[in-house]
Structure P
Amino acid sequence: MTSLERAVRPAGWAEPAAPLRFLVDTATIARSELRKVSRDPVELLTRAVQPILWLLVFGQVLAHLRAIPTGSLPYLDFLAPGVLAQSALFSAIFYGIAVIWERDLGIVHKLLVSPASRSALVFGKAITGGLRALVQAGIIYLVAGLLGIHLQLGLLSLLGVAVTVVVGSALFATFSLIIACLVRSRERFMGIGQLLTMPLFFASSAVYPVALMPDWLKFAAAINPLTYMVDALRALMVTGGASEHGLDLDAAVLGLGLITLVAIATRLYSRLAQ
C-alpha cells in the first residue's frame, strides 16, 4: 500500500457505505491540500492585497464622487460584498495551475490509482479552493470594519457569508480545474485565466448595479455565477443590503453550478495523466 493509499485508507480501515466513503475521501483530499497552504500562508495574505486596494482606493474615490447610484446603500457598503466575491474569484480561477504542477510531478497519476473515487478527488480539491477563500474573507471583513462599512455580524449572517464564499469559490476552483484538464499547459492556462477574470468580474453586480448595464451586458450578468454570489453576499454581509434575485435562487445557481462542474471535472480529470 502506498503512502497516499494509507492516507486515504489507514490501517484497520473498514469499508463504509458509498456515501460515507465519498465524504471521508473528500475530507482526506481536502486535508492534504490544506497542509500545502499551511506551509505557505504568505500566498493567502498577498492575494488579499488587491481586494484591499479596491476598497481603500477605488471604493473611496467612487464613494466620494457619488458616480454610481446605489439607492440608500452607501457605495462602500455596496462594493464590499463585490470585493469579497472578486477576491474569491481571483484566488480560485488560478487554482488549476497547481493541478498542472501535480501532473508534472507525477502526483496526479498516484491519485488516480489510489482507492479514492475521481469525484472525491475533484470535490476535495474544490472544497479546498473554497476554504482558502475564508482567510481572505476574514481580512476583508477586518478592513471593511475599519473603513466604517456597516457589516452584519450576527451568527446566521456570518455563517451564510462563509457558506456562500466556500461554495462560490469551490465553483470557480472547479471551473479552473476543468480548464487545466483541457489545456494541460501552464503557459496556456495562465493566459486563459487572465482572459476570464476581468470579464467575469465586470459582467456581474460587483462594482455597479445590473440596472445600469446595457442589455447585452445584462444578459452576460444573468448567466454569470459571480452575479449570484455577489447578490447573496450583499444581502448577508452588509446592513441594508438586499438580494435582487432572492437568496433561494442565488443558492440554487451556486449549488447546481458546483455540482455540474464537479461532474464535468470528474470525467476530465483522468486526462491529466495522459
Structure Q
Amino acid sequence: MKHKIIRYITVLFFTGVCMFPMFGEEIPVSRLAEILIKAHHKGQKIPVLSIQYPALDVKTAYQVQNAYVKQRLTKDSIAGFKAGLTTEVSWKRFGLKGPAAGVLFASGKRKTDSIIDQTTFKTLMMEIEIGFVIGKSIHLPLKDTAELKDHTWEVVPVIELPELGFIDMQKLKGPDIIAANIGSAQFIVGEKQKINNLDLNALQVTLKRNGEVINRGKGTDALTGQWKAALWLVNTMVKQGWKIEPGHIIITGALGRMVPGKPGNYIADYGPLGTITFKID
C-alpha cells in the first residue's frame, strides 16, 4: 500500500497535477496559466480561477501570472509594468491587503489620436494614469524614491484601457485579478515630458467624452503619491523576477475612477503634463 501511494504521488508530481489529498491541496500553477492562455487565444472571457481553486492566494497568483505572461511573451514583448487597485477601498473590495501589479505588453501600446476598436474587448474600461519612462536598468529593489528618480528619464500622460471581462464579477477575488495580469490590455501614451521640478502629486486631471467631463482625478489618488506608487511597483515586479529596462514605462494606477469605455471622442487633460486625445468606435 505504501509503495502504491508513493507511485501515485510521483505520477501526479511529474504530470503537473499537484493535488495531494493527504497533505492538503496545492495549486497547479502551470495548469492555471494554461487555462488563462487558452481563454486569451480563443477570445473568451477571463476565467475566475478561485471558483475551481478556492485556496488560490496572492503568492501563488503571482506565480500563475508569471507563467501566463511568459507564455504570451513568446509572441510579444514587455513595454513596461502597471499597478492596479491602488486605493485602500479598491484592494479591500477584492480581499487584498495592498495593491496589485502586472506586465504591460508592447502589442497593447497606442499613441495619442488612436482609434480604439471596442469590439476587441469583452469589457472595456478606462483609467487616467501617469507613466514613468525608465532610463537605467533596474534588476534589484531600490531603497527609496531618490534612487528611483535617478533611474527615471521622463514622465508621460497615459490612458489605460484594461480588460475586465471576467466570467463572473460577483465571485471575482484579488488573486484572480493578479493571476490574469490585472487586466493588462491596451494603453495610450502621450508626449514625454522632462521631470524637472514638476510636482506630479499636484496634478489635476480631467477626462472628457464628446465635450462632457466624465472623470476627474489628482496625482495623489494612486497610493497617496506618484513616486511612492512607482517605487512600490518597481520593487514588487523586481521581486517577482522581472527586469526593468531602459524605455520601459511604469504606470502607477488610476487617478479618479475607473470608467466604462463607450463610443465617442475623448480628451484627457493633464495640465502641465499635456493632453491625450482618442476615439472609441
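What follows is calculated from the coordinates using simple rules that are stated; it is not laboratory data. Every value quoted in this text rests on a predicted model; they were computed, and no experiment measured them. Cβ atoms are built from the backbone, for glycine too; each structure is taken alone.
When percent of Cα pairs over 17 Å apart, for residues 172-211 alone is calculated for each of the structures P, Q, which structure yields the highest value?
Structure Q comes out on top.
Computing FRET efficiency 1/(1 + (r/R0)^6) of positions 52 and 188 (r between Cβ atoms, R0 = 35 Å, to 0.05) gives 0.50 for which of P, Q?
Among P, Q, the structure yielding 0.50 for FRET efficiency 1/(1 + (r/R0)^6) of positions 52 and 188 (r between Cβ atoms, R0 = 35 Å, to 0.05) is Q.
Out of P, Q, which one gives 12.6 for mean count of other Cβ atoms within 10 Å over residues 60-67 as computed from the coordinates?
P
Out of P, Q, which one gives -23500 for helix-only ellipticity at 222 nm (-39500 (n - 2.57) for each DSSP H run of 4 or more, over all residues; to 500) as computed from the coordinates?
Going label by label, the one that fits is P.
Mean count of other Cβ atoms within 10 Å over residues 204-211 was computed and gave 19.8; which structure, P, Q, did it come from?
Going label by label, the one that fits is P.
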